[in-house]
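Visitor: Got some structures for you, see below.
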Structure P
Amino acid sequence: MLVEISVPGSFSFTQGDARLQLWIAKEFHPFFYFSLVTVTTVGYGDMAPVSAVAGTLATAEGILGQVYLTILVARLVGMHLLHQQEAGD
């Protein structure tokens, strides 16, 4: 949302004028939706970054989402293995 406010026109839209009006109004929910779709790397494609700043931040958010998922899974596996080792002793 801050990128769109500071650099208007940073995103493109594929759902027509109704969706564009939501973004122009600077409502929080469409931006949260875009962020969630990006961090989970789903990428529906209904909105996309077009400015260099928006593209860079969206890329960083996607990478951080994958790093977070990797760390979370590694931590859960480590806890599971520790629990198995303690139960076996």
Structure Q
Amino acid sequence: MFIINGDRHWQYVLVDSETGLMEFSQGPSSDSHAQGWNKNDKRPEHKFLRVKGGFLAVNIYRKENTPIVEFIHYDVDGAIVNKEIIKR
């Protein structure tokens, strides 16, 4: 299970140290709306932290019978700024 939210004004990936649960935030759709978190306050639970706008894409597929989930953060211009690939 993963948590995906869009109710934050920054992009991030968090991993809960006790459960391993991952949370992904897509961030705002514009850089001008990015706010609410200090970009220098990167904590141990952050795998990725970016106080900027953009969007999040999620791809789910199988490769040689292995389920794969890709979480890809993009900036407002469509450039990839973070990619998490999870194989289970």
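Visitor: Using the calculated result 30 for relative contact order in percent (Cα under 8 Å, 6 or more apart), pick out the matching structure from P, Q.
Guide: The read-out was computed on structure P.
Visitor: Continuing with the same structure: If helix-only ellipticity at 222 nm (-39500 (n - 2.57) for each DSSP H run of 4 or more, over all residues; to 500) is calculated from each of P, Q, which structure is the one that comes out at -23500?
Guide: On the way: P: -23500; Q: 0.
Computing helix-only ellipticity at 222 nm (-39500 (n - 2.57) for each DSSP H run of 4 or more, over all residues; to 500) on every structure in P, Q gives -23500 only for P.
Visitor: With distance in nm of label points 7 Å out along Cα→Cβ at positions 5 and 69 coming out at 3.0, pick the structure among P, Q it was computed from.
Guide: Label of the source structure: P.
Visitor: Out of P, Q, which has the highest value for Cα Rg over 2.2 N^0.38 Å?
Guide: Structure P gives the largest value of Cα Rg over 2.2 N^0.38 Å among P, Q.
Visitor: Comparing distance in nm of label points 7 Å out along Cα→Cβ at positions 37 and 77 across structures P, Q, which is largest?
Guide: P
Taken together, the values in this text are just the output of simple stated rules run on the coordinates, not laboratory data. The model shown is predicted, which means the values in this text are computed figures rather than measured ones. Cβ atoms are built from the backbone, for glycine too; each structure is taken alone.
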